[in-house]
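Take a look at the structures listed below.
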Structure 1
Amino acid sequence: MNLTPREIVLATIAEAGGTIQGRTLLQKRVYFLEILLGVYLGYRPHYYGPYSPLVDSALGELQGLRFVEEHQRGFGTNEDGFEVKRYDYELTQDGQVIARLLAERRGSDYQAVAQALRRLREAGDPDYLTLSVAAKTHYILHCKGAPMTGDEIREVGGRLNWKISDTQLNEAVAFLARLGLVQQHS
């Protein structure tokens, strides 16, 4: 895989129909690309699960080049009085042209990204919250390098300030199993 982080982010948005609803969803989809494609994108623990400054920087570069536009959508305030927002990303016309050129010129690498994203969709195409919990769960399991119980996963997650409920964990593990990244035990 010889795509740059910027090209991977561009391909991810293009393969989502040219738009991604939410920064968290984008970060988590690309997290799973890192895992499925065996590329290094610098993911580390963050508020909403694994986060990559490289991916964030690549997204900023794409915006600076005017290949991607960011749209802010407000959802009022939460119980603490903080404004709730979502940042959506859309390819511009120039971005669509560049994505097509990328697909043509870097065919096999671009197709590897498209195939990995197809695997995510076929495994259930979860919303940003479920995908976020799945990324947290995978990150914890990967760092441990050994099987863990649900309680152990939630305990490690708690130390990272990640709250994971039983239901969320069950959905995340089922998704990871469909991707072939974990084995479910009863």
Structure 2
Amino acid sequence: MTKMLLASLALTTLFSTQALAEGSDLYVGFDIIQNSHTFTFEGNGNSSDADLDSSGFKLKIGTVSDNGWRFQGYFENITYEETLFDNTHDSLSEIGFDVIKGFEITPEFTPFLQGGLGYGWIDVDGYSEDSIAEFNLKIGVGVAYKIIPAFELIAGADLQFRSWQDIEVIGTIIETSESTTKLYVGGNFHF
């Protein structure tokens, strides 16, 4: 987990340095998230699906270049409405990196496309591991609206695909995959 965090920070620094060389600004932001998840569990030739909802928040730091590209690193925490793998833990922590391309319509209004990669973990009890990890890929669309030059509102929708670490339950290996629809609103403070 520490290696993934360091790698994410290193990538953010690398892309931020490149963006700064092209003329950019830094920002920090906060998003409020609402998710709808579909999980698929497969093991012993059987398959089952489960639908869950969750809510949470995302903290981010990034850069915006003059040509509309953004690079941001993030930490996200979501809480499922029901427990996922056991009866005590329902909170997923995730770190990741997003690449965003904005298409300025006016100096205030900018629609954007984004893609990202992430790594997350959830604590569990009753398995051979203390936590279960996931890797994910995300694509999305959104809009940014600058209220003042130093603050913008953000709204968007993402599709996220997660592949979870296999777990063993009573001698059966369970493979878990997930697709998520994510809606969010938030704000970015520019420096």
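Since every read-out is calculated from the coordinates, none of them should be taken as a lab result. Note that the coordinates shown come from a computational prediction; the quantities given were computed from them, not determined experimentally. Cβ atoms are built from the backbone, for glycine too; each structure is taken alone.
Supply the structure label, taken from 1, 2, corresponding to distance in nm of label points 7 Å out along Cα→Cβ at positions 52 and 76 with the calculated value 3.6. Label of the source structure: 1. When distance in nm of label points 7 Å out along Cα→Cβ at positions 68 and 100 is calculated for each of structures 1, 2, structure 1 gives the greatest result.
Structures 1, 2 were compared on FRET efficiency 1/(1 + (r/R0)^6) of positions 44 and 84 (r between Cβ atoms, R0 = 25 Å, to 0.05), and the highest value belongs to 2. Have a look at 1, 2 and say which one yields 0.7 for distance in nm of label points 7 Å out along Cα→Cβ at positions 124 and 164, as calculated. Here the read-out was taken from 2. Among candidates 1, 2, the computation of helix-only ellipticity at 222 nm (-39500 (n - 2.57) for each DSSP H run of 4 or more, over all residues; to 500) that gave -3500 used structure 2.
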